[in-house]
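Visitor: Input: structures, listed below.
All of the numbers you see were taken from the coordinates with simple rules; none came from a lab. Since we're looking at a predicted model, the values are computed, not measured.
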Structure P
Amino acid sequence: MKTGIEQKQEIYEAAPRDILRLVSALPDNAHTVCLFGHNPTFTEVANRFSENYIDNVPTCGIVHVKSEADTWAGFDESNAVVKACYFPKLVL
């Protein structure tokens, strides 16, 4: 299994559909994936999977999305949901 950090320049100014396309192309042996990027894209992506509106994913904020799909190609709004949000001000 490949481990480590992989940088993708296309994330920097990506639209939500671009982020979802990158996720759907992940190898199925990638069990846990962390994506880092900028707003407003990451807040928009989080809201696609959230049952409650997220006004803003702040700097250093983490949104945990869990999917029931068997493959990354199958990952979408129909089978994934925000399980938790970890925002710096909520931890203080």
Structure Q
Amino acid sequence: MECCKIKKRDEKEYKSLINRLNRIEGQIRGIRNMVENDIYCVDILTQVSAATAALNAFNKELLGEHIKSCVAKDIRDGKDETVEELVNVLQKLMR
């Protein structure tokens, strides 16, 4: 993670991302409680799948905003290295 780059998010984007993260955090706590309470494996796996889907949805939203704002601006400003950065991020997300 780079320490020098920041992105000011508008209130709508910020709230949407934070709300998603709060729901994911709740899902993870729920999974932990299921393990602590000896819940059946398949039920836990179902909840893990739901949490994974929620993280993927968070990634899609964040990536979309990143492309529309940061990447588009950098390309307009002639910062071609941003395209390589985007390719690297996409490769990591597709693992």
Structure R
Amino acid sequence: MPTKKTERKPSAAFMKPMTPDQILADVVGDKPLPRTEVTKKIWAYIKKNNLQDEKNKRMINADEKMKKIFGGKAQVNMFEMTKLVNNHLS
């Protein structure tokens, strides 16, 4: 007998609008956004500017704007990127 799948609700913490600092605002804008939207906008920026590493897709190469977000690092992996982006949200 198939069980009915319930739709997963995102955690309230992820949906709470967060305000990006000036460094992050250069990439995602300065309006308060939920973390999910911040992540979407960062990925759109990465894709638009072709910053994903060709050989290892999990690595993100930083341009000048992203380098500021990444604390000066030239390259970070996807998971580290999320942590570094959170440092720019309040």
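Visitor: One of P, Q, R was used to compute helix-only ellipticity at 222 nm (-39500 (n - 2.57) for each DSSP H run of 4 or more, over all residues; to 500), and the result was -12000. Which label is that? Could you put the intermediate results ahead of the total?
Guide: Values: P: -6000; Q: -25000; R: -12000.
It traces back to R.
Visitor: Where does the value -0.99, -1.04, -1.25 come from, among P, Q, R, when log10 I(q)/I(0) by the Debye sum over Cα atoms at q = 0.19, 0.20, 0.24 Å⁻¹ is the thing being computed?
Guide: The read-out comes from structure Q.
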